[in-house]
Each structure stands twice: as C-alpha cells, then as structure tokens.
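Following this line, the structures themselves.
Every number here is computed from the coordinates shown, using simple stated rules; none is lab data. Please read these numbers as outputs of a predicted model, since none were measured by experiment. Cβ atoms are built from the backbone, for glycine too; each structure is taken alone.
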Structure I
Amino acid sequence: MQSHIKKINFLLMCLILTLLLCGRVNAATVTWTGIGADSYASTSANWSGNVAPQDGDNVVFDSTNLYCAWDLNVTLASISKTSGYTGEITKQSSATLIIAKVRTWTGLGSDNKASTSANWSGSQVPQSGDKVIFNDTSSDNVSWDLLGTVPALLTVTSGYSGVITLGNVIRVAGNLTVSGGTLNLNDKNLDVDGYLLISAGGTINATSSTITVKGDWGNFGTFIPGTSTVVLAGTNRIIYGDTTFYNLVKIVTTADTLYFKAGSTQTIINNLTLEGTVGNLLSLRSTEPGSYWYINPLGTSNLSFVSISYMYNLSFVNIVPLNSEDAGNNENTNFGGSECVCIEDERILAWRLAENWRVTC
C-alpha cells in the first residue's frame, strides 16, 4: 500500500513539474480582445485568458473592431478571422508568423524513411515550419533522413513506442517533446530553439552528439548521455528534473541567470563549463530562494565569472570558481581557493597523530 502511494505521489510530482515547464500541455485557442494598454499581439491583456499566443496555438479574431499589431515570433496551428471582426491586422517587419501543418507518422510506406511520403498523413513529407507528430498511429521505427527540414515543433507522444534514428543533423524551430519511444541522435547534432522536454516514458539516446537548447531543459524520463555535449544557449532558463550529462556547457557574454529546480541533482560525468565574462556574471540560482540545488561533477569543473547561491556540491572535490561571487549558502565550494576537501585533510591529520598508532615489539 505504501509503495502504491509513493508511486502515485511520484507521478503527481512529474505531472506538476511538466505543467510548470510546458505552461500548457495542449494547443490552446486564444481570441483577440484588444483591451490591453496597447495594440500589440505580444501584450497578454489583449487576449482571452490574458495569455498571448504561443507555439502550436489556434488564434481567432472575432467580434471586435480593434486593430492588432502582430509582433510575435510564433508558429501557430491556425489563425482565423470571422465575419464579426472588422478591425485590421498588421504584421510588424520584425515578426515571424508561421502557420504549421501537422504531419503525423503513419509508417504505411514500403520502408521506414522519413523522406517517403507514404509514411506520413496526407502522403506529404514534413516541410520546414510543419508540426511533426509521432503517436499511436504507428510505432514503426523511423530513419530521419531529411536534410535541412526544420520542424516548427517535434512531438513524440506516450503512444509511440518505436525508435526514431537521426540520419542527419536536425534543428527544431520550437519545442521538442519526447514522451514515448526513443529518439536516437546517432551522433548527429540537435538544435532546439524552444524547450526540450523528456517526459516519463520517453528516452533520448544522445550518443556523441552536441545538443544545443535555447529554451528550458526538462528531464523526467531517460536521458542516455553517451559522450555528448549539452549546450544551454538561451537566457534566463531553467533546468528541471535530475539529469546525468557527459559534458554540460553554458557560456555567456552578457549578464544572465541559469536556474536549477530546487532539490534537483545534475551529475556531470566528464566536463562542466559555466562561464561569464568580466562585468557580465553568469548567476546560478535555485528556483526557490532558500532551497538547495545539487550538482555532482565527476570530472573537471571550469567555472569562472559566476555568481552562485544555494549550490550543494556532492563531489568529494571542491568546486573552485575563479573571478566569481559567493552569493551565499554554497557547500563544498571554494571561491578562489583549493580543490582539496576536508575529508582528505582529516585523513592526513589522523595519519600523523601519535595516539592513532600502537607500537608492538
């Protein structure tokens, strides 16, 4: 009974963290109201529910005559204007608006190649800007042999149980979600402009690839690090869940903050690099002030021009940040000092104390 309760609690915790990361699990329908302080689409008060459109949403303009200045860079599932809308919509020159077509893997072709049109819904191979879905329609394995195709979103649902193997490098213009099956990077690089989420039941086998993520990182499933390198390229981002990385890198040239979910543990097998520059510190913070986040570097650690608080180093070797700021409450961290840890000093002292020895003749 207790184990059953613990399992339920764990699943609830994963669900809550996933909702925090994704914001909204499914595409929403948002309607223009135009009642905000300005006419910009990026102003949340101008939309139903006080939430501006996000990637994958359906946008509706109806029953108002208020002007909309579209300044968002998003990929929408659809955008529609009813007869009730008598206003004007003007896309700003700096904005990018993509209407994504949904392409679902069916596996009905004579092979397992992504380039085979018969393997996709509508017999259409995904194009750049499309939303690519792998679900319970087919769990056949996939060889992603498309070159230069940039999906707006790539989603592997919990209903998919096959293996998607990259044959070429891939960039996802929005979010990457793996909730089922396995995404095998096969030594090919992966760039994600949105967030990367591995939900319970999903697996990413990173092999020796370089994974560059501009959004948040969330791992509640299985991440097989191999000898890969994960590069965190976004600003003010969050790492959710516990992950074992091989190499983890974040280097900034303007002041930035990287948040770690309170209570989470990040293990780095080979090399940890977290660096800012003179006058532009990289701040490392817990998502909950006053609560520790944990790190366990098993190899080398290169930290410089960082500001750290509530970091608990689980390694037997001190982390030594150079030219950095101790923002308080850090454990096993020596700002500008030595990597030597107390346990080694205690052993040396115990060796030298005479009362710890007994002479026999």
Structure II
Amino acid sequence: MAWTTLTETDSQHDAGKPITKDLFVDPVIQNLNDLNDRVGASGNLGLLNGSFEEGTVGASNTPSNWSWTASGSGGTYALTSTSGEQTHGQNGFKITHPSGASNGGGYIQTDDFITIGESDFVFLAWKMKVSAANGVENTVTLYWYKDDQTASTTTSTDIFNSTSGPTAWTQCFSGAQVPSDACFFKVRLLGGDTATDPGSSTDIFFDDVRIVKEPGDVFSKNVSFDVAGSPNWVSPSAIRCVWVECIGGGGGGGGSVNWGGGGGGEYAAGYVMTAASTAYACVVGAEANNSTFNSTTIVANGGATATNLTGGAGGTGGTGQITFDGIAGQNNGGSGGYAPNGGGGGAGGGSSTDGSSPGGGGGGDTTSRNGAAGRVRIWFN
C-alpha cells in the first residue's frame, strides 16, 4: 500500500457527471490506510512507520522512513515478517550481532525530523527482545535539533542502555528532558553495541515504536508508596522494563516570627529493567529526606528546611532519566516550596500550614510546620 498524491483536479468533474468511487473515494481510503500503517498506532505523535509495516520484507531491507548504519563489522539486518520476530502488525526489525571483538550489529534511525510539542520532555515506548540472554548491549537514543534542523547544543540523550535483554517480547518505556534549544528530534535504535561481545551470534528485535504522552499510555498498573518509610516492591514473574517516579520529602518551615518556608522535594524518574519476582527496596523520604528506588538507581533529593528568615532550597541533584528541582520556600514568613509533579507547599504568614503530599515544603512564620513525605511510584504491566 502506498500514498497517492491527489490534486485539486482529482476532486473536479465535468458538468452533470458524478465523481466516481474509483477515481476519488478509493484513493482517499487508500491514503488513510497508508497513514495508519505509517503511524503504526494511534497517538504516535509524529513518528512514522513505528510498527515497520511499510517496506519490503527481506534481508538487508529497512522499513520506510528509517535508515540503517552498521556498528563495527559483521552486523546484518532484516525487515522480517517471520512468526515470533514481530509482535505488532505484520513486520518487525531484526539486527544480528555476529559476536567477536570489535564486531557489532548496527542501528536504524528515523529519517524525519520529529517536531517537539509544548512539553518539557519526550516519552518513547517500544517492544524488544533478544535471542539469547548473553549480555548483548542495546541502546535507544534521542538526537536533538534546533529550529534550523542543525544539531542542538545537547547533541543526544541515551534514554535506554541495557545488557539485560529479555528473551521474550517486552514493553519498554523511557524518556528525556528536552534541551532548551531543541525543536526537533530523531530516534535511534541500536542493537548489538561494539562495546560488548556477547560471545555468540545474537539477534535483537524491535517493534511497535511509539511516542506517547505519559506512562499511563503504556502501562496498565501502578503502585504508589506515600508514607515515609522503607517498603519493598516485588516485581512480576518475568523480566520487565518499569518506570519509576520518586519525589523527595519537603523541607520543614517556620519556627519563629517571619521564618521562611521549607523547600519542595525534587522529582526524579527513570526506567529500570527488573529481574523476575525480585524484591526492590524503596525509601519514601520523610521531611527533608531523599526518596529512592533500589538504593541509588532512582533518587529524588529532599527539600531543605528553612533557616531562620531564609526559605529552604528545593531538592536538587538526584538521579534519573528525568529530574526536576523542587521549588525553594519563600523567605520571611512565606509559603513552602512545591514539588514538581507532587504536592504544594504549605501556606505562610499567620496561618502557616504543613506542606501537602507528596513533597511540599512546610509554611513559614511563627509556628514550625512539617514538610510532607515524598513518594515512590512504579508503573508496570
């Protein structure tokens, strides 16, 4: 199925003669079907042919709107329709790392410059698997471009890098903050990095690549821990790519006349490849404390407690694919700072209040007010 260009004359007809179905209606239907195939999934937000349905199936063939580049020596590739080598639609993309030092697979990259919307971040979802769990290294990267489509000051961001490739089709998800000068981006899927020798020939498969708005567009389940403490989360009974969001505890505020508000907790989020049926330690930060997943994998730092008249600083310096600093508390009896994607700060002045959950800073002024506990939330299927 291919796109048919329609012109103004295609919609015109001689006086008294109808527009026939085969001359106009059928091409319109064909174009709509072509557009659906190119997008691959509703809500794909500008990434064409993410399900690899357009293109000639076979070895050394790439899907339409994507280009291939070898990584090292010996790598091969194919647009495949073989059963088990695709999971969405008819086709998938296969990259083969032949093994051996300095050898590698390669990558495909979108041809089009994808427009960045008004959001501060880009989220990408895709499905992948490998033929053997032998440490083959795979990476997903976003390349950033300015409004004139030259490279951004921040050239690229690796949103996924793993040697824990699942041997069954697995839903993956990750994202990145958009650089301040970026207006466009491209997506690169690398299978079989030269940095790691898997020891034997290994196939890497990709399918169903989508741009999405939020984790809830991809994951059907989530669990949140909002009470200060150290709970465990047990992963499902298979390797999973999960998305973890942490918010640090808000700083305390107030304590005497005109004392400042506490700082809001930081927001940090990122993907984690979890092992099957494994307990992962979570820490939900109490007032001014950090919230973490798996110790240091995802870390959101707590907001600072106010120091006399000076409001506490917002949490900063955490770890994740995406981080946003907490907002500082106000000085001289002002409100506590809020946590991005979390709770608001407590009110200041004579009616000073505690920070709201999760991660809001306590309000300032005469009475000491508590910063709210943070949060750990895990999205998964």
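Tell me which of I, II gives 19.8 when you compute mean count of other Cβ atoms within 10 Å over residues 192-199. Considering all the candidates, the number was obtained from II.
Which one of I, II has helix-only ellipticity at 222 nm (-39500 (n - 2.57) for each DSSP H run of 4 or more, over all residues; to 500), as calculated from the coordinates, equal to -1000? Working through the options, I get structure II. When FRET efficiency 1/(1 + (r/R0)^6) of positions 96 and 248 (r between Cβ atoms, R0 = 35 Å, to 0.05) is computed for each of I, II, the one that comes out at 0.70 is I.
For the read-out distance in nm of label points 7 Å out along Cα→Cβ at positions 184 and 208, a value of 1.7 was computed from one structure; give its label from I, II. Here the read-out was taken from I.
When Rg and Dmax of the Cα atoms in Å is computed across structures I, II, the figure 25.2, 88 traces back to II. Taking relative contact order in percent (Cα under 8 Å, 6 or more apart) as the measure, the highest value among I, II is held by II. For the structures shown (I, II), mean projected area of the Cα convex hull in nm², for residues 176-303 alone is largest in II.
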